[in-house]
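Okay, got some structures for you below.
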Structure I
Amino acid sequence: MKHRGGKYQICVSGAARGQSVQQGRQLAQALGASIAKAGYTLLTGATTGLPEYAAIGYKKAGGQMSLGLSPAATKVEHILKYHLPMEYYDAVLYTGLHYGGRDALLINAADAVVTIGGRLGTLHEFTIAAETHTPIGVLESAGGISAQIEKILELLPNADPELVIFEEQPDELIAKLASLLDKIHQPYRDIYSS
């Protein structure tokens with residue numbers, strides 16, 4: 001049975017606000033489109049800024065399954081308390097875990113994480129991915145935390161630098177992440193091909 005959304009779940013982690021949002025807006029939309037063209041599921045923190053632009057690009061490119069994981073406990077809280085978007089998601093999971101808990105759930109639900117721009121929340125998601133040995137793609141040229149990842153990696157003794165890919169072009173980054181995921185999951189290719 002073929003699952004809707006493709007074989008991999010790719011999380012886009014990036015700034016909700018700040019300078020890297022303007023700097024990385026088009027790059028984030030292109031990233032979302034690249035994930036859609038590859039046939040993968042898009043995961044984000046159901047937030048504004050670069051993750052939302054990735055979701056816009058994903059849906060405009062015909063992406064089949066975009067899932068947002070919200071820090072809120074309900075749809076009402078998502079919209080009225082957190083002021084977060086709904087429009088470009090096929091489904092939003094209301095975690096009720098606030099930002100810190102949502103970040104951990106989001107990263108653990110992903111097969112790979114792409115970091116673009118970012119601030120404190122993006123750094124948090126990156127360190128969770130590094131600690132859990134989740135493959136990470138760093139989309140360069142959006143500034144923010146993603147511009148500091150190489151230095152941060154030096155400070156994380158448990159991080160595996162072989163699981164971190166740096167790239168400037170979204171299509172190339174997604175292709176390289178897919179190759180890495182295919183290699184990692186080769187023993188389970190029957191599970192990942194359905």
Structure II
Amino acid sequence: MEQQLEHHEHAGHAAEHGNKHAALLVAVLAACLAISEQGAKHAEIRVNENSIAAADAWTQYQGKSIRQALAHDLAALGATLDPPQTPQGAAARRSVLEQLAEEQSHYERDPGDGKQAVAARAHHFEAERDLAMQRTHSYDNAAAALELAIVLATVSVIASSRMLLAASMALGAIGLALTLLGWLAPSYGSF
């Protein structure tokens with residue numbers, strides 16, 4: 001009889017010890033979940049910022065394209081007009097046509113603000129936006145795995161199941177890996 005009581009007492013201590021492990025696991029998983037969700041929110045902010053910046057750059061590109069086309073059309077129109085009757089008129093016409101040609105080139109190739117530079121900035125913002133979107137997906141996937149791990153850890157206490165606790169640990173490890181991938185290599189964590 002005493003042996004049965006001692007065995008029952010050991011089983012009670014083991015269950016209590018398992019509950020402490022599960023509670024500690026839930027706390028660690030919740031902390032990882034908070035980090036992952038914060039990462040997702042920051043990545044979403046970067047998606048929005050870079051989407052707006054890319055749209056602004058493409059709007060600037062469009063404005064430069066319109067001005068460049070206008071300068072081209074004005075130069076073409078000026079070239080078709082009757083030649084001026086005086087040397088001063090011819091010089092003025094030549095000056096205007098040269099200025100329009102210079103404007104066309106400026107809108108296309110200005111190193112700081114031409115269409116090529118603006119397009120390069122827009123592509124940079126789009127690449128940053130896409131990377132932030134991948135980070136968002138990776139962090140969201142991590143959060144889902146961590147939430148499921150917390151649920152399994154909680155149920156493992158109620159059901160006194162080591163198998164559920166092990167599954168919780170496995171999902172927690174996946175969630176942690178996806179969180180790290182969101183930070184280091186988001187393309188691998190987004191699916």
The highest value of mean projected area of the Cα convex hull in nm² among the shown structures I, II is in II
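Looking just at relative contact order in percent (Cα under 8 Å, 6 or more apart), which of the labels I, II belongs to the structure with the highest value?
The structure with the largest value is II.
Of the structures I, II, report the one carrying the highest value of FRET efficiency 1/(1 + (r/R0)^6) of positions 29 and 101 (r between Cβ atoms, R0 = 41 Å, to 0.05). List each step's numbers first, then the result.
Values: I: 0.90; II: 0.05.
For this comparison of FRET efficiency 1/(1 + (r/R0)^6) of positions 29 and 101 (r between Cβ atoms, R0 = 41 Å, to 0.05), the top structure is I.
Looking at structures I, II, which one was helix-only ellipticity at 222 nm (-39500 (n - 2.57) for each DSSP H run of 4 or more, over all residues; to 500) calculated from, given that it came out as -33500? Let's see the in-between values first.
On the way: I: -12500; II: -33500.
Checking each candidate, the match is II.
Bear in mind that the values in this text are calculations on the coordinates, not laboratory data. Every value quoted in this text rests on a predicted model; they were computed, and no experiment measured them. Cβ atoms are built from the backbone, for glycine too; each structure is taken alone.
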